[in-house]
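Enquirer: Scrolling down, you'll hit the structures one after another.
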Structure I
Amino acid sequence: MNRIVKIISPQNILPSDPPTISIITYITPITNSCFTIYDTVDSLKNKKFLKTKGENIQYPAVERISLRNVLNIHNDSGIKDLLQIRPMVTKIQSGEDIFTSEGLPNIKLVRVNKNQWLLFDGHHSMLAYMQVGKKYLHEVAHLTVENEDTDSVSSDEISVFFGSHANKIRNREWKSYVINWQAPINEQLCSRIQKNMGELYDALVSKIDFC
């Protein structure tokens, strides 16, 4: 079985241009040494096991996926060091996107089902894009992971995002929980308070404004 990884970047030059995105698609096999979604992302960083399916192909942005509707994996209490959002905002306002040192988008998501995405990395970056007024996923650079045969990922695969606490969550109940890596280990697994990035942004916007 394979996973499909897409690196998606906005390509609009002028605000009046119709929304266009660039997509680089990779196929990564699921193996014993490349099993979890984190392993799959690391394979891109290390340039291992990659088969390019389509390189830098430009498409019209057909899907209008609201950033506010993206599922978060942290409550507001799990978002620390809000000061790092300010330089991100400045960078975005200058026309740049937010990438890691390896050249991958900071924002990384998995498709949970046909109409829902889960943000598993890059909460600060998505908050920064929202702070400058970005509303849709096609307006920001991001990386997506999904299985080739189902176009989504399973609950079992999502459990890796909860680390050592994964075995405390029964199958499909993961949507009721978030993780807070800054908390003491026995308090890291938390009940979900903010149900999406829109609610998370609303809970933090006053603090972001003063950063």
Structure II
Amino acid sequence: MLSICLTILLACSSHSDSLADNDPLHPVLDRMTQADCCRFEFISILESDVFESVDSTTGTALISADDRYDILLGPDRYLRNNEFLYSYSGENEQVTLERIESSAVPDETIRFITQLDQHYHIQPLSSGKYTLTRKADSGSNLPQTIILTLTESGELDCLEYIDDNGDTNRIVIAASSFQSECDSAAFVPNFPESTEIIKLY
């Protein structure tokens, strides 16, 4: 669930043929296409029928077009710069450190929210609501089907999907902004001094 949650949180090359020219989703896709830096504030909600529970976690995601990202999810942080991937656990006060090889494939489970029509066929479902169906050549670790909704003002509102465990996941977008460039300082690791560093290389 965590990996996909981060997913839902870069550049798409063409818009879905199923959308009318004046569809309100087009401006949303355009903003993510043109921005080299996307920032999201979100709430991740997990509903489990098996455990009859609902868990929610707030987070932020800063995603750069050059594959860098900085994601805060509750007490945890996931940071990727040009050299390393850092995965910080606030509960354990540990950070795992992985070196990024020059040949590494970009992590689409982080970036795909900014590439929706690259990875999904998009079909209007009702006013402000769409069904996204994963394309055959997209990664199998992405959700098969997503229900996307827009706010009344035409902003990205919520993405909902069923995960492999049959649980309902909702990513509610509280705020979003798009800029021409991310501040490089955002991708500099700055964990508490007491953090234990575990190198995986």
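Enquirer: Given 4.0 as the derived value for distance in nm of label points 7 Å out along Cα→Cβ at positions 35 and 83, which of the supplied structures I, II does it correspond to? It would help to have the intermediate numbers written out before the result.
Expert: Values: I: 4.0; II: 2.9.
Computed on structure I.
Enquirer: Let me ask you something else. Matching task: -3000 is the computed value of helix-only ellipticity at 222 nm (-39500 (n - 2.57) for each DSSP H run of 4 or more, over all residues; to 500). Pick the structure from I, II.
Expert: II
Enquirer: Comparing distance in nm of label points 7 Å out along Cα→Cβ at positions 91 and 123 across I, II, which is largest?
Expert: Largest one: structure II.
Enquirer: Work out which structure the value 1.1 belongs to, where distance in nm of label points 7 Å out along Cα→Cβ at positions 67 and 131 was derived from one of I, II. Intermediate values should be presented prior to the final figure.
Expert: Working: I: 1.1; II: 3.5.
The read-out comes from structure I.
Enquirer: I have 16.9, 51 for Rg and Dmax of the Cα atoms in Å, calculated from one of the structures I, II. Which structure is it?
Expert: I
Here, each number is a calculation from the coordinates, and none is a lab measurement. Remember, predicted model here, so these are calculated numbers, not experimental data. Cβ atoms are built from the backbone, for glycine too; each structure is taken alone.
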